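The next part holds the structures, each set out as structure tokens.
Derivation of every value follows stated rules applied to the coordinates shown; laboratory data play no part. This is a predicted model, so every value here is computed, not measured. Cβ atoms are built from the backbone, for glycine too; each structure is taken alone.
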Structure P
Amino acid sequence: MSAPAHSEPVRVYADYTVSLAGLPVGYLNFATEINGRDYRLEGSLRPSIFAGLFASIEGAADASGRIGDTSFRAAAFSAVYSTGSKAQRIEIDFDDGDVTATRHEPAKRPRKGDWVPLKPTDLKAVLDPMSGMMVPAGASVCPRSLPVFDGDTRVTLHLRPQGRRPFITEGFKGDVVVCSIRFEPVAGYRKSSSAIAYLRKLEDMEVWYAESEAGGFLAPVYVHVQTEVGQVRVYATRFGIRP
């Protein structure tokens with residue numbers, strides 16, 4: 001089943017709290033606009049008052065493209081984010097899932113040593129990190145494998161079914177699809193990275209998907225990942241159309 005055609009654009013809003021070791025460290029806000037088979041995603045991240053206890057990151061991202069039968073395919077993705085006084089911008093252009101251009105500001109320096117370089121085949125039939133987490137209504141949520149490229153690193157996220165659970169938040173009440181996540185690095189990372197090695201071994205990552213009937217898609221409403229400094233939870237405080 002493909003995404004439904006709408007006579008006029010529909011906007012679905014999702015707000016999330018990000019917690020680390022039980023403390024709220026950030027807030028995510030997303031708006032998804034569906035216009036027929038075209039879509040646009042806009043997201044922002046802002047830190048909480050507790051973010052200074054950990055690494056504080058803020059930024060914004062957007063993606064736009066077409067909805068296929070099984071995935072959201074971006075034509076363009078951009079993100080700007082800052083960590084302290086350092087700001088970076090990434091832009092990616094796609095053609096039917098293939099990366100045609102990637103731009104960084106400031107420009108990236110050549111990587112040496114144990115860096116795993118990106119090959120042309122690594123940038124074929126990939127998803128951006130925002131659109132990749134969206135699922136058209138009627139498509140399989142899990143099992144599925146998501147080939148994601150964020151402008152630097154190419155990874156594959158393997159989702160496996162873990163059943164269904166009830167979930168309630170503002171704008172949504174019902175059952176959600178629960179998937180486990182296995183992280184597989186492909187290219188664009190250092191072999192000696194302790195963070196990559198840690199994520200590779202994790203076996204208890206989960207993502208929960210809720211369906212927006214108005215938008216004709218499913219999106220994450222809960223994610224948890226155990227990190228070296230504590231458990232990260234991302235949970236939706238709102239998911240739906242604002243009155």
Structure Q
Amino acid sequence: MDEPADVVTMPSHVRATDFGHVLVLIDYHSGSVRGLLPAAADRFRRAARTGDYRALGKPLNNRLRAAGLVVPAASASPWPLIIAHTGRASWGSAEHVAGTARPDPGSYVDLLRGTGALATVASIKAAGRRRTAMLRVIHAIRLATSIGRRPATPKEAAGAVAAVRAAGWYAPGRTACLEESAAVVLLLATRRLTVTWCHGIAADPVRLHAWVQTEDGTAVGEPDSTGAYTPVLALGARHHQRN
């Protein structure tokens with residue numbers, strides 16, 4: 001077997017988020033998430049500064065290459081690391097509030113619109129291999145945000161979130177933050193309105209979340225705890241967007 005090239009890089013569809021005590025890699029093609037504990041995280045940071053695979057060490061390099069998280073490169077260059085905002089590591093011992101509350105059903109028309117948007121997201125996820133479902137949803141979000149004529153006002157965005165959440169209460173399938181936030185983007189796109197779709201990560205324990213925010217960066221219909229998440233991928237905003 002050929003030896004791996006000395007120079008590797010992180011593909012553009014992979015994001016690396018550094019919490020200090022742990023480093024998390026998200027593959028937005030497959031939706032897979034991999035955490036690197038302190039020793040492996042330190043090797044990854046050193047490799048990210050130079051692009052030299054030897055800083056990773058052969059075992060870690062082989063695992064990351066097999067997972068598609070690093071690939072051969074023509075020349076050495078740094079890899080981008082997202083520095084997360086986090087407090088002192090609790091190693092999963094912190095408590096987090098969880099629960100659901102039945103949303104206001106709103107008007108019948110809004111309920112139908114929210115149902116249509118959620119059904120569209122479900123169809124997109126089902127229209128191909130399960131492994132690439134998240135990639136298809138991201139493509140749909142990119143398309144939806146590209147056709148907007150103006151940013152949604154806070155009231156318009158909140159109305160879309162309420163309609164989707166009301167519909168999700170009655171949905172027979174999975175309706176979590178990914179499906180809900182994508183449906184909000186698609187629902188607003190039917191009126192040529194845009195919001196920023198965000199996907200972020202928090203630690204202790206490591207958890208992912210998706211939400212939408214208005215043009216001024218305000219999260220729509222979200223609790224204060226959403227502020228604990230570091231945005232990793234943002235679509236629809238002209239700022240901090242990396243293709």
Structure R
Amino acid sequence: MIYEYEAKTEKEAIETAAAELGLEQDQFDVEIIETQKNGLFKKGYVKIRVHTDAQPFEKGAEKSLSARESLFADPLPKDEFETKLIDFICSVVRKMGYEASAEVMFREERKISIRLSSPNSSILIGRKGKNLDALQLLANVYAGHLGNGDVKIVLDTENYRIRREESLVRLAYTTADKVRTSRSSVLLEPMNPFERRLIHTTLNEIGDVETKSEGDGLYKQVRVLYKGVR
């Protein structure tokens with residue numbers, strides 16, 4: 001499915017899309033289709049096109065997770081759904097040949113974050129987090145089988161998600177410096193939609209550098225270009 005949104009900045013447009021579709025920002029891909037800077041007689045704006053295979057959340061849906069909202073204190077499962085979810089995640093890890101325990105990091109409306117603890121955390125994370133992403137995908141599919149497909153499951157271990165975001169921001173700025181120096185372009189490693197969007201957003205305000213996604217499938221690559229290159 002494809003949708004279009006317009007706002008003053010790319011960040012505002014993405015936030016509007018996420019709110020109106022009822023999706024997490026890592027559930028859709030963003031293409032910037034038009035940008036206008038602030039001028040003497042014109043206000044700046046950004047128009048984006050959103051691509052997603054996820055089912056948008058219906059505002060009037062009977063299922064509401066408001067009872068889960070802002071429950072940050074208790075890491076233990078609060079109900080049968082959370083108990084089954086944690087048991088499933090630990091079972092999958094055991095079938096991989098490793099031991100792990102799991103607990104709830106935080107709860108929000110339509111979102112639950114689960115922390116994995118294991119002596120083999122580095123293996124569960126995998127190269128560039130791909131093993132962790134795969135486990136997270138399985139957890140979300142299982143949540144759907146339990147009748148909670150509108151709940152986003154976020155899986156983490158050893159604070160990998162936060163460390164990865166910090167690493168990508170540093171990579172974005174370092175790459176921008178290289179592009180400015182060489183007056184050329186750099187193609188980054190394949191990334192998931194959330195990671196690509198982080199690169200785009202980080203470099204969006206740098207005037208002489210632009211970014212675009214290339215490739216097909218979930219793991220596309222971001223090209224960082226010096227604007228003088230044609």
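Computing distance in nm of label points 7 Å out along Cα→Cβ at positions 14 and 222 gives 0.8 for which of P, Q, R?
R
Work out FRET efficiency 1/(1 + (r/R0)^6) of positions 22 and 166 (r between Cβ atoms, R0 = 25 Å, to 0.05) for each of structures P, Q, R, then name the structure with the largest result.
Largest value of FRET efficiency 1/(1 + (r/R0)^6) of positions 22 and 166 (r between Cβ atoms, R0 = 25 Å, to 0.05): P.
Where does the value 11.9 come from, among P, Q, R, when mean count of other Cβ atoms within 10 Å over residues 126-133 is the thing being computed?
Q
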